[in-house]
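Take a look at these structures.
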Structure I
Amino acid sequence: MGPLDGLRVIDMTSVLMGPYATQILGDFGAEVVKVEAPEGDVVRRIGPGRNEGMGPLFLNTNRSKKSIVLDLKTEDGRAAMLRLIAGADILVTNVRPKAMTRLGLGWEALKAANPRLVYGALVGFDQTGPYADRPAYDDLIQGGSCIPWSYVRAGQRPSYVPAAVADRIVGMAAVNAILAAVQERTRSGEGQRVEIPMFETMVSMILGDHLGGLTYEPPLDKGGYARHLSPERRPYETQDGYVCALVYTDGHWQRFFRAIGRPEMPAADPRYATFAARMAHIDEVYAELAEIMRTRTTAEWLALFDEADVPALPMHSFESVLEDPHLVETGFFQSVEHPTEGPIRSMAVPVTYSRSQPAPERLAPQLGADGVQVLSAAGFDEAEIAGLAGSGALRLPGGREDG
C-alpha cells in the first residue's frame, strides 16, 4: 500500500508531461485510470517495440495505470466520462482548456459533477496572458526559458538539453501542486482547479540559477551564474575516457592537491585560495584542472577522488549505467515480465519510505485493456457496457464490441 492508496485519479493526458505526473501518482499508490482517445496516446508509437502501440517511451511513462478508450466526441463517451469523474478524487489533463470546454468537460461542468474534484490542468502558458492559446512542446519551452541561450553564454552553439526536461520537470511540479490541493481539500471539503503552466514553471526554475544581477533594480549585470556558464564546465577527459568530478569547497581543493602531490597550491596560487577567488577565475581554474585530469586513467582518478573524499562519478552511457555497481546493489533496475511484451527492464521508484513504500503494482497497459473492469467498478452494468461498445463510444482491445 503506497502513501496515496485510496486516491482515485482520472488521467486525461498524453505525450510525456501529463503521463509522467500521473505515473508518479500511480507509483505512489493512487488508482490511475488513463482515458485514451481511439487512436491512443501518440507516445505508444515512439521507439522500437515488440508489439504495435507498446513502445519503450510509453512503457516507461505509463506504468501503474489502467487504460480505457472512450470517444469523448460522442455523447455516450462524454456521459461515461462524467460518471467516472463523479467517483474520482483527481482529474489530470493536458488538453487545452478551450478544447476541454468544447468537449463539455470544462471546470464548471466537472465541478457540478463532483464538487470535491481536484482538477489538475497542465497548460503551456498562464491562461491570463497573450500566449494562453498557443501550443507548447518541450523544445519551445526550453527555448523560452533560456536553456539554449545558456549554451550561448557558455561559448557553445544554442542547444536543447537532449531529453524532455521541461515535460519531466513540469510533470513533477504538477504532482506537488495537485497533492497540495488534495491536502487543502481535507480542511475545506471542496475541490478546485489547479493550473500548472510549463513556461512559467521552467522560467522560474532556470532563472533561480541565472537571474543573477538582474535580480536587482537597476541590474548589477546581465544575469547568469558564472560557474554553470563556464565553457570549461564539462566532464574531464582522462587518458582513457571521462570523469565527472566537482572539486568545489576549500576542503575539496586542499585534499585534491595533496592527493596529486601539490599541497602548496591553494596557498601559493591566489586563484585557488578562496571560494570567491575561484569563482572569479572559474574558466582558468577549470581549464587547468582539465589539463591535470588528462594525466591519469579514469579508474585511477575515481580511486583518488574516493580516497580524498572529493565528489566524482563515471560518465555513464545509456548502456553502462545499467551496470553501475550502486544501482545494481540497490536493485534500481529490475527485469519484470510484462503480460504482452515479455521481459522488460523496469526502474524502481527512486524514494524510500520507512512505512508504506511505494512500488509499481502494474505495468503499462495495452490500449483499452481495462475498459470493462473500469466501467464495472464505476457501476456500469453489462448492458450499459455493451451499449457503449456497440455505439463506438467505448473501444475494447482487438476491436471487440463486448466484454
Structure II
Amino acid sequence: MTTIVVKKEGPAAVAPPPTVGSHLHNHWRRVRGGDIGALPAVGMLVVLSAAFSIVRPSFFTPGNFANLFTQGAAITLIAMGLVFVLLLGEIDLSAGFASGVCAAVLANVVTVFGYPWYLAVLAAVATGVVIGTVLGLLVAKVGIPSFVVTLAGFLAFQGIALVLMEEGKNISVRDDVLLAIENSNLPPTVGWALAAVGVAGYAAVQLLRHHQRSARGLLTDPIAVVLTRIGALALVLGVAVFILNLERSRNVLFTSLKGVPAVVPIIAVLLIVWTFVLQRTSYGRHIYAVGGNREAARRAGINVDRIRISVFVICSGMAAIGGIVAASRANSVDPNTGGSSVLLYAVGAAVIGGTSLFGGKGRVLDAVLGGAVIAVIDNGMGLMEYSSGVKYVVTGVVLLGAATIDALSRRRAAATGTR
C-alpha cells in the first residue's frame, strides 16, 4: 500500500526588497556585460565641456551656453527621427536634404504665396510625411535596401530643392512666429515654471511606477535611487535655467537678452512624446522587437512591413521639423539648407548618444545627448578658431569611437549571454 504524503504549503517566499548596494552591483554587472547605455556620451560631454572651458573660458559664459542649444537644435530634431530608423537596423541617408525640401516648402508657402505660418508648417510636415511614406514603401514593399533608396533620395531631394528655390534663389522667412522659434527667449519666470512642471511630472511618473510595481510584488529600484534621479533632474534643470536667465546682452541699456531659448521646450516636448511612444506603447515594443529579430517578430504576429514604413514616416516628419527650425535660425532658406554636414552630424548624434547601428538598441534621449556632444565640439573648436576641416576630423573620430564602443559592447553582451 502506497502512502501519499501531502505537504501543506506555507506562505510563498518573498524576495527581500532591493537595496542601493544591490542596485549598484546589478548596474555594474550590466555595464560589464556590455549594456553601457549612454555612459560614453555623458562622459564625452563632461570631458569636452571641461576641456573647452579650461582652454577658452568664454565657452561657459551664459551667452555661449545659450548658443549651444540653438546651434544643435535642428541636428538634434533630425537625429530623433533617425533613432527610429536605426532601431530597425536601417539607415536614411536622405534625412538632411529631406529637411531642406520641407524648409523650401515652408518658405514658399509663407513668403512667396503669403499664407499664414501654421499652414506653412502643416505643409512642410505633410511633405515630410509623404517623403517618408514613399521611402518606407520602397524599402518594405518593393524590397530595395534602405541604403540604396535613401541614397537615391539624397540625390533627388537636392534637385527638388533647387527647383523649389528656382535654381539657387534665396527665400527669406519674415514671419514673426517662425523667426521666434530660434531667435527668441522665454521670460525668466516661464523658464522656471516649465522646469518645475518638468521635474514634478517626472517625479510623479517615477513615484507612481515605483508604487505600482511594489504593490504587484515586482522588482523595482530602491526608493533612494528613484529620489536621486528626481533630485539629479531638478539640479540639472535648475542650474541650466539659472544660467540661461542671466543677462547675456552686451548693452543692457538698450536691450535685454536673457531666458531659455524658445526652441528648448519644443525639443523637450518631442523628447517626452517620442520616449513615451517607444517605452510605453505596444507600437514602441514592436519597433524594438522588429529591430531585434525581424523574423521572430513576424512569427509573433507583428506587421513588420507596417512598422518599417512607419519609422521612415517618423524620420522624415522629424526631418521636416528640423528643417523648420533651421529656416528659423537662418531667417531664410536656400538650396544648401539641409545639406553640407547636416546628415552626417544627425546620424553621428544618434550613434554617439548610444543608439546602435545594428538595430534593437537605442532611445530618443540618445539623439539629445549626441546632439549636445556635436554642438559642444562644433562650438568649442569654433571658439578655438580651428578650421572646418579640423572640426570634421574630430567629429569623425568621435563618431568612429562611438561605433567601436557599440560594436565591442554588443560582442561583450553576446559573449556573456546578456543579449
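None of the figures in this text is laboratory data; all of them are computed from the coordinates on show. From a predicted model like this one, the values you see are computed outputs, not experimental measurements. Cβ atoms are built from the backbone, for glycine too; each structure is taken alone.
Quick notes on this structure:
- Each of structures I, II was scored by relative contact order in percent (Cα under 8 Å, 6 or more apart); the highest score is held by II.
- Of the structures I, II, the one that 5.8 was derived from, the read-out being distance in nm of label points 7 Å out along Cα→Cβ at positions 254 and 358: II
- Which entry (I, II) yields the derived value 1.02 for Rg/Rh (Cα atoms, Kirkwood Rh): II
- With distance in nm of label points 7 Å out along Cα→Cβ at positions 214 and 326 computed over the structures I, II, the top value is the one for II, the highest of the group.
- Structure responsible for 4.7, with distance in nm of label points 7 Å out along Cα→Cβ at positions 166 and 390 calculated and labels I, II on offer: I
- For -11000 (helix-only ellipticity at 222 nm (-39500 (n - 2.57) for each DSSP H run of 4 or more, over all residues; to 500), calculated) the corresponding structure among I, II: I
- Entry that produces 15.1 once mean count of other Cβ atoms within 10 Å over residues 46-53 is calculated, selected from I, II: II
- At a computed 19.8 (mean count of other Cβ atoms within 10 Å over residues 174-181), which of I, II: I
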